[in-house]
Every structure is written in C-alpha cells, then in structure tokens.
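The numbers here are math on the coordinates, done by the rules we state, and not lab data. Keep in mind the model is a prediction, meaning the values are calculated, not measured.
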Structure I
Amino acid sequence: MSRLHQLLKISHPQLQHIEKLRRPIGLSILIYADMRSTQTFLLILLFAAQNSLGQPPSVAIEKQVHEIANILQLPGFSLAVVKDGKVVYRQMEGYSDLEKKTPVKDDDLFMIASVTKTMTANLIMQYEQEHKGVLDSYVLNYRYIDIGFGWPYNVDVNTRIRHFLSQTSEDGPGNSFVYNGTRFNFMYGLFEKMGGHTADVDAYQLELQKRVLTPLGMQHTIFGFPKSHMDTLFRHIAKPYIYDQANKRLVENTGNYTRWTRAFPSGGLLSTIADLVKYTNSYDQHTLITEASYQKTTAPTELNDGSLSPYALGWFSETFGGKTIHWHYGQADDYAALFIRVPETGYTFIFLANSNAPSEALRLGSGQIWESPFAAAFFRYFIFNNNTRARQQLESEELIGKALCLRYTENRAGIYKGEAANLITQLAKTHPERFKRYDPGLIYLLTDLHEPAFRPLIDQLTDAYRANGHVQPYVMTDLANYYLSIGMNAQALEFYQKLADAKGFEFWQLSAEAARKAGKLLMKQGKTTEGRTYYWKAINDMKLQYADDNAIRGVIKEMNSL
C-alpha cells in the first residue's frame with residue numbers, strides 16, 4: 001500500500017468505490033480507490049476539487065444531499081450506496097454529538113426505526129418456508145390481550161397476520177392500505193409461539209437474534225439503547241436530537257434513552273451502515289430466505305377491490321422509471337432512516353440521520369419514495385444516470401420533495417419564507433399534469449401553504465383522491481380542515497363524515513375529531529339527530545382510547561350548547 005493510501009486510510013486499494021467525507025467546517029476529502037499510480041490519484045483529486053462542471057455522479061449526489069441536509073438542519077447523517085454487495089459511495093456529514101462537535105463516524109449506530117419491519121417480515125417468511133402457515137392465521141390465535149399493547153377495540157376478529165404485515169388491517173381486513181407502524185406490535189405473540197418462548201422473555205429479540213442478526217454477523221445491531229448510560233456502547237451511538245421550538249435550536253433527546261431500551265416488531269433497533277450492508281446482501285445471496293420468498297414478500301398487496309397497494313409484506317414496493325423499488329423508511333422521535341433496494345440493478349441506498357426531519361418533512365407512509373430528496377438523488381445519479389426520460393420524470397418529484405423540506409423548516413424555524421410556495425408555482429407552470437394525480441404529500445403541502453392561488457390545484461388533487469376511493473385518515477383530515485377554513489362546509493363535511501364512518505382505525509384522535517366536527521356542522525344545519533349521533537361517536541372513541549375526562553366533558557358541553 002502506498003504512503004498516500006496509508007495517509008488517507010484506504011484499507012483496501014482494490015475496492016472500486018468513492019468515499020466522500022464532508023464536515024460542516026468545509027473540509028472535504030475525496031477518496032478514489034483502485035488508482036494505478038499516485039500521480040493519477042493526485043490529478044483526479046485536484047480535478048475534483050477545482051472543477052464544478054462535468055462532475056462525476058459521486059460529486060453531484062454529494063452536493064444535492066448536502067443542500068437538503070442543510071435545509072432540514074440535520075445534526076448529522078451517514079449514507080452508503082451499495083452495488084452488487086460492495087459499497088461504491090459513502091458520505092458522512094455533521095456531528096454525532098453536537099455539544100462536543102464529534103463528527104459522524106463510519107461505525108456510528110443510529111436508530112433505524114421502522115426499517116426494523118423488513119426484518120420482522122423476514123422472520124415471518126422464514127416460518128413460512130418451514131411450512132408453519134402463519135401468514136393466513138388469525139392474529140388472535142396468538143397471545144395478544146395481555147402483552148401490553150392495549151385491548152383490541154379496533155381489530156376485526158377476522159384479521160389475519162397477512163393483514164397486519166401488509167398494513168391492511170384497518171377499515172376492514174384487506175379493504176384499504178393505511179400505514180400504521182405500531183400495528184406490527186400486535187403480532188408479538190406470534191414470535192412467542194413460533195419460538196416456543198415463555199411470557200417472561202423477550203421473544204421478538206430472541207427470534208431476531210437467532211434467525212437474522214447472528215447468521216448475518218450483524219454484531220453492531222442492538223435492541224434499543226443500553227439500559228445503563230455508563231455502557232461503553234453509548235460512545236458509538238449518534239446522539240438523538242429534536243428541535244426545541246421555543247429556543248429555535250436542536251437539543252439532545254435524553255428522554256428516549258430510558259424509553260427505548262428494547263425493540264419491537266414495529267421498530268427500535270439501532271444499527272450501523274456496515275451491518276445494514278450485510279443485511280441487504282443477504283437478500284441477493286438468499287442467505288435467510290429464498291428468492292421465491294423474497295418475491296412473495298415484496299409483491300404489492302392486492303386489495304379487496306382489486307387495486308394494488310404500494311405496500312407488500314413489511315416492505316413498500318413501487319415502480320418508477322421502469323424500475324421496481326423495494327424500500328422502507330424509519331421515523332422515530334429523533335432519528336430517520338431510508339433503506340432502498342433496486343434489485344434488478346444490484347443497487348441499495350442506505351441513509352441514517354440523528355434527527356427525524358428527513359422523514360417527518362414528507363408523507364412517506366403513503367408511498368412515493370421518489371419525493372424524498374435523498375432518495376431522488378440516489379435515483380438520479382445511480383439508477384437513472386443514463387436514462388434521460390426517467391431523469392425528466394424525476395424533475396417534478398424533486399421539486400415537490402424540496403418544497404416539502406423548505407416548508408417543514410419554514411414552519412419550524414421561520415426561515416426560507418415563501419420558497420416552498422415559489423417552487424409550487426414553478427411546478428404548476430412546468431408540470432401542470434402533476435396536480436391531477438393522487439398525492440398525499442402534495443395535498444398536505446398545498447393545504448398547509450393555504451395560498452388562494454393554489455385553490456384550483458387543491459381541487460384537482462381532491463378529485464384525484466376521490467377517484468382513489470380508499471380511506472386515508474391524514475389526507476381526509478388535511479382536506480376537511482382546509483375546506484372548513486375557507487368556508488366550503490359541504491366539502492369539509494364530506495371528508496369528516498367519511499373518516500368518522502370508517503371502521504377499525506387506530507388513529508382515534510383523527511376519527512374522533514372528524515366525528516366531532518361533522519356533528520357540529522350537521523347540528524348547525526338543523527340536523528340535530530344526525531349531528532348528536534356523530535358527537536356520540538366522537539365521545540365513545542375518546543373514552544375507549546383513554547382520553548382525558550375533562551376533554552370528554554368539553555365535547556359533551558359543546559354538543560349540548562348547539
């Protein structure tokens with residue numbers, strides 16, 4: 001190994017990849033491996049540092065990711081692009097510890113949140129391979145009532161494991177796709193039974209360790225935060241940060257250290273880039289589940305009406321630019337994660353951050369991963385780098401994703417004022433057809449911006465949602481509240497009633513509020529009996545989910561005053 005390679009810590013000169021390390025202080029190091037000579041290496045390094053035009057994909061993605069990370073005010077992040085089992089691009093920015101200005105390191109652990117769900121699905125597919133027949137078994141066949149996740153008020157007795165795994169357990173089994181992360185926890189009893197575990201042990205941890213983490217050598221993936229803050233593992237964890245709205249700054253979220261000391265089927269694992277590379281490679285090498293099982297896991301779910309959901313079994317599964325994309329996102333209180341596979345290309349994209357802004361700014365629970373600016377950068381520079389048509393398709397998605405991020409920070413920190421609205425105005429001019437497609441992210445953004453000029457665009461998006469025909473609590477809430485705010489009570493009532501009438505939802509706060517507002521609108525129209533019926537539904541929803549008694553009395557008082 002040459003002296004230059006030693007200085008730059010290239011541990012394996014045959015690796016054909018680019019590693020990018022960028023720090024907020026402006027220090028950038030480009031490492032091009034597999035150079036034939038020191039002179040060639042220095043020449044390319046100098047060229048990359050000085051030339052801003054004709055940049056290779058690695059430089060272009062670095063700039064795009066850096067820009068969005070700055071907009072979202074991320075404390076730190078770590079990402080990798082994997083090609084055919086090897087890391088071909090690496091980027092780290094910011095700090096794992098803001099107070100000490102400790103830069104993000106290669107082996108830092110981040111919470112991966114709901115990316116854990118893909119591993120839960122992997123476990124269940126292993127049981128299927130062993131002919132244990134769990135997918136079509138009823139969730140109430142397993143211990144459920146006394147495992148700490150509450151009484152199953154909103155669970156249809158005929159709901160099967162398949163419905164929970166495919167996020168179709170609400171609004172009647174198989175009727176609608178509604179992403180609800182916590183519902184994965186209702187499957188916990190399955191892991192007790194399949195593993196032969198007793199109630200006094202953590203069955204999910206034991207099964208995941210035995211069947212996934214240990215076989216893959218994922219030695220740096222842990223189940224929640226260590227119980228003792230004196231544990232040396234804490235030195236390797238990127239600290240979690242939340243935004244202090246009052247003081248307009250990021251603060252360490254120390255409360256989660258005691259709250260998250262284990263993982264669940266829905267989330268809670270902490271992991272590293274290196275371990276997640278081992279994990280994605282296991283699918284290509286069929287280490288844990290067969291190719292047939294993987295295809296079954298990632299096939300989009302067919303709903304009862306024959307339409308396809310963007311969600312499969314523990315994975316999102318979508319198509320863009322002619323490529324099938326299998327992915328999941330993670331959103332904890334203080335972490336975000338992306339795990340994206342494009343199997344036919346051999347590429348995987350892994351992104352980890354110690355802030356939840358990259359997920360919270362968007363509406364990824366409804367699908368359309370290309371609206372994530374981080375995912376879009378990966379698609380543009382690695383998946384579609386030679387596909388002009390797909391890159392053109394990405395243009396509108398990149399505008400939407402950037403606008404969502406700008407609006408998120410505008411609402412949170414009071415900066416970038418008007419920039420999101422400007423991008424939407426630009427989108428309406430260059431891609432007017434984009435507003436005729438159902439898009440929860442755009443609906444949220446435009447109803448939040450509340451610009452009078454956007455009213456026709458919102459109406460188009462509303463029509464597209466009506467044509468979709470499925471219950472989506474957040475979309476209904478966004479539209480109902482928007483139309484109520486501009487005095488279009490008939491349209492508001494339409495969505496409040498549909499949400500209140502939907503059955504089996506965990507989003508009781510949304511459905512209860514929808515029922516209350518529907519009741520109020522109806523009673524003001526003189527429809528007293530119907531209005532009081534909706535009020536009573538709101539009150540019952542609140543009581544069943546342990547709402548504060550004073551809040552319930554307030555709703556009763558409001559009803560009786562009309």
Structure II
Amino acid sequence: MTGTQRFLVGSGAVILISALIAIAYAQDTGVTATPEDTKEFERLTRLYSIIEQNYYVEFDVKNAFTGALNGMLNQLDPHSTFIDISDYALMEERYRGDYQGIGVSFIMFDDKITVMEVMAGGPSERVGVHMGDQIVEIEGESAIGLDSEEVQRRLRGPDRTQVSVKIQRPHHEELVPVTITRGQIPIASVENSFMLDQRTGYIRVTRFARKTSRELEAEMESLSKQGMDRLVLDLRGNTGGFLETSIQLVDKFIPGRRLIVYTDGQAKGSRERFFSYDGNKYWDLPLVVMVDHVSASASEIVAGALQDWDRAVIAGQTSFGKGLVQTGFRLVDGSRLLLTTSRYYTPSGRLIQRDYKGLDLETYQVQGYFDYDSSEFKVSEVEGERPVYLTANGRTVFGGGGITPDEIIDGELMFDPLVYSLNNSLITFIYGRDYYWRHAGEWNDLGRFMRDFEVNDEMLAGLLTMSRERDYVYYPRQGEALSDAEMEQRFWELEDQLKVFIKAEIAQFYYDRNAGFTIRRLARDRQLSHVMDLFDEAVKLAVGQSEISPETFANRANPGGDNE
C-alpha cells in the first residue's frame with residue numbers, strides 16, 4: 001500500500017503521518033525532537049485529521065501537502081524551494097547539458113509543430129530538417145493540435161531509435177517524409193560567440209551548467225584563431241547554476257593560488273574555500289564582463305571575484321543580489337528540496353545577498369529585476385547604506401546588494417515594443433522562412449551576407465502585408481489597438497529597426513541562430529557598443545595582475561568568522 005493510499009484511509013492515517021514525521025526528523029537531523037517540536041507535529045496532524053473528516057468535498061492530499069511544504073519554505077528565505085518530479089527532471093536536463101531526442105526546439109504555431117531551431121550536427125540536421133519546418137505527422141498519425149507534452153513524448157526516445165515524421169514546408173506541394181535516428185543532444189549554455197571586430201571576441205554565457213567550462217574553452221580557442229586578443233564576456237540575463245562551474249570560469253582568467261569564493265554555513269561541509277590553479281592561459285587577456293539586473297548567483301560569483309582581484313572591468317547594471325547557496329535533497333517520491341545551506345562570499349569578504357526580510361517573493365524578485373541604475377551613479381550615494389570593501393588594488397566596492405559595476409550603462413530595449421510584438425507573434429519568423437525558401441541558395445557565405453545583404457522598402461512593405469494577412473493586431477495600450485493607418489505609419493517610423501530585425505531573421509534560416517543574434521547585437525545593443533570604450537582600463541588591469549600577491553585576501557576571507 002502506497003503512502004498516498006494510507007493518507008486517504010481515514011483518521012488512522014494521522015498516527016502514521018506523525019510516526020513518519022518523527023522518523024524523518026530523527027534520521028535527517030540525528031537528534032530527538034524536542035517537546036516543542038512534537039507539539040507542532042501534533043498540531044499539523046490534528047489539522048489534517050479535521051480537514052479530512054469535515055471538509056465539504058474530498059480534497060487533494062498531494063496538493064495540500066505541497067502547499068504546506070511551500071508554506072514552510074517561504075518562512076526561510078526566497079531561494080529555498082520544493083520542486084516536483086517533472087519540474088526537477090527538466091531542471092536536471094537543462095543543467096546536465098544534454099537529452100535524448102531528435103535535436104530540435106519547437107513551438108505550436110497554427111496548431112502545428114513548428115521547428116524553431118535545429119541543433120547543429122544533430123539527428124534532424126543530418127537528415128535535412130530545416131528551421132521553420134512544420135511536423136504534421138508522427139509515425140503515420142496526425143500531429144496537428146497536440147500539446148507540447150505529447151509532442152515531446154512522441155519525438156523523444158532512447159539513443160539510436162528511429163521516428164518517422166512528415167513535414168510541411170513552404171513552396172513544397174507534397175509533404176516531406178523523414179526518418180530521424182534519435183541521439184544524445186547537447187544543450188548549449190554558451191549560446192553566442194563571434195568577433196565584434198578584428199581584435200575583440202564576444203561570448204555570451206546563458207547559465208552555468210556542467211559542461212559550460214568546456215563550451216567556453218572551445219569558443220575561446222575558436223575566437224583566438226580568428227585573432228581575438230581581448231574579450232567581452234556577457235553574463236546579462238544569466239540567473240546562475242552550479243557553484244563549481246562558476247569557479248571553473250573564474251579560474252580561466254586569474255593567476256594561480258588565488259581565492260575565488262568561499263562559503264559559510266552551519267551544516268557539516270558547508271564552509272569551504274575555492275582557489276584558482278596555476279597554468280591558466282587567459283590570465284592576462286584584457287576582459288570586460290557585462291551584467292544586468294537579472295545576472296544572479298553564479299554570475300555574481302564570477303563578476304565579484306574578477307572585480308575583487310581587479311582583473312576585469314565590470315559593466316552594465318547592478319546584478320540581482322543572490323548570495324545564498326542551495327543544496328538538493330531527494331525526497332521519498334523523487335521530488336527535490338533545494339535548501340539554502342550556506343552563504344557565499346567574494347574574495348574581499350563581500351556577501352552579495354540583498355535584504356529580503358519582510359518581503360514576499362514577488363516583491364523581492366521585482367525589486368531585484370527592476371532596480372534603477374543611474375549612469376550618473378556616485379559612490380557617495382550608497383556609502384553608509386551598504387557595507388564597503390576594498391579590491392586587491394584598494395578600489396571601493398560594496399556588499400549586500402548585488403555587484404555594482406565599475407561602469408554603469410543605462411539599460412534600454414534594443415527594439416521598440418511593436419518590433420518585439422511582431423517577433424513574439426512569429427510574423428517576422430514566418431516572413432524570414434518564406435524569404436529563405438523563395439531565395440534558397442543565394443546567400444551561402446555569411447561574410448558576404450553580413451556585408452552586402454540589404455532589406456529594401458519593398459521587403460518592409462511585404463512584412464506589413466503579411467501582418468495584415470495574418471490578422472495581426474498591436475495594442476500599445478490595454479484595449480486600444482492601432483488602426484491599419486496607424487500601423488502603417490508606425491512601420492515606417494520604425495523602418496531602421498524593422499530592417500535590422502528582418503535581416504536577422506533571414507540570416508537565421510541561411511546560417512544559424514547565432515548569425516541572427518550577431519546582427520541584432522551589432523546594430524542595436526547600446527550597452528555592447530559602450531563597452532568597446534572600456535578596454536584601455538581592461539588592459540591596465542590585465543597588465544597589473546603579475547604585481548598582485550596571491551595572499552592579498554588571506555586575512556579577509558574567514559569562513560565562520562564575523563562576516564556580514
């Protein structure tokens with residue numbers, strides 16, 4: 001008889017619940033529950049008994065206990081959380097960095113499985129599946145109208161097994177039959193990499209997964225062969241990941257035997273120090289690291305360590321401010337408890353965690369994501385409000401509220417909301433797909449495309465026509481849609497932005513998503529344009545590394561001491 005069944009058999013189950021709680025408490029803590037603890041357990045089980053016997057309809061025990069668990073965790077901190085089995089499986093896959101399947105990402109569009117990306121070198125690319133293809137049959141059965149979970153169930157499967165599909169493709173009258181042999185599919189965490197100019201490499205890391213360090217190393221080697229002798233490392237939008245991975249990334253950029261981060265908690269093994277190793281070949285590469293309000297956790301470990309050692313110029317917006325480390329504990333049903341077990345500190349002794357006392361989770365997150373940084377920021381504005389620390393060379397930095405950049409650059413949308421709306425509605429995507437199939441084979445060289453391809457007025461008018469044919473409506477304000485005349489006026493007012501976006505969409509079909517990303521960033525990323533002016537300072541910091549003693553922070557980092 002399962003635990004769930006026991007919960008439903010009546011008031012006798014209360015005795016079992018009490019016993020299980022007491023046993024679990026003793027096993028997990030190694031101590032006997034105090035009388036006060038036992039009293040609280042009894043109160044909980046009494047509450048369950050009353051609800052079970054008297055509630056006016058049968059209630060969902062699983063949801064009730066999940067709510068109770070979440071309620072308990074909400075009393076601890078904003079980052080301790082309970083994750084059910086299905087969500088944990090997705091999270092594990094994302095941070096493990098691979099899965100078994102056919103190697104595409106998709107959305108449901110017009111009730112059809114629409115391929116948004118084909119993984120380079122994956123099973124689908126090998127048999128000719130293209131971005132924009134729509135899968136309408138799977139193993140001889142219609143795939144139209146399926147929900148995303150059912151699509152994944154049918155398309156995913158063990159390595160080396162096969163699945164047969166039929167594809168609808170623009171300008172092809174017949175469905176295209178394809179048999180795909182499933183394989184192991186990597187999930188990239190280093191999603192974008194290119195040269196900003198003849199000297200400057202750019203790498204964007206979107207999360208800190210198990211394979212991120214290897215991915216970064218491969219991209220840096222590739223860019224070095226293209227002439228890179230300085231780097232922009234973009235951590236904007238990166239909410240974190242594995243502590244160990246952040247340590248591996250910092251280790252690439254600083255000389256050996258230097259403290260990267262240390263953790264401090266009450267549990268056994270929670271007080272640790274992590275140092276760099278000797279032989280890091282990029283320790284003197286001029287480096288600018290970009291962060292924003294979403295950059296958190298592992299991103300802040302990287303930015304904080306490089307800032308404390310005066311190794312890189314940190315640019316952008318103040319980071320989120322998450323200085324707590326979670327450890328995963330498996331529960332009996334396979335779900336997971338992610339419990340905060342320690343705090344982390346940068347080499348100078350900074351705790352980056354923002355104050356969360358008295359805030360509900362939504363307010364805490366909103367404050368972190370939407371804090372305003374002024375480009376006119378002055379150190380005096382936060383002195384007295386946040387703890388002050390010194391970098392290896394004596395510069396002032398702050399704890400208690402994220403990483404404050406050395407160079408604050410106002411954040412702004414790269415494109416007008418109308419452009420983003422057209423993108424989210426897949427109008428620009430469908431336009432790019434149709435253009436590609438009408439002109440397949442015309443632009444086989446990316447360099448020539450970047451240099452010579454131009455979006456003309458006729459193409460922009462074509463996008464406007466497509467938006468009308470697809471009954472697209474834009475609401476700049478709630479309940480107020482633009483008329484056809486207003487829409488046309490806005491299109492031509494946003495001509496430059498829309499032409500950039502159209503070119504980027506078309507590039508994705510000819511080459512890959514990185515090509516489209518590159519076009520958008522080079523044309524419209526104001527923050528990225530600004531950091532190009534910061535490399536004189538980055539060079540000075542890189543050159544000065546040999547003069548800094550590895551023992552600089554030896555007395556400041558004291559796990560278990562009187563840090564914040």
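A few comments on the model shown:
- Structure with the greatest value (metric mean projected area of the Cα convex hull in nm², for residues 269-476 alone, set I, II): II
- Percent of Cα pairs over 23 Å apart, for residues 69-164 alone derived as 37 - corresponding label from I, II: II
- Test item: Rg and Dmax of the Cα atoms in Å calculated as 27.0, 79, pick one of I, II: II
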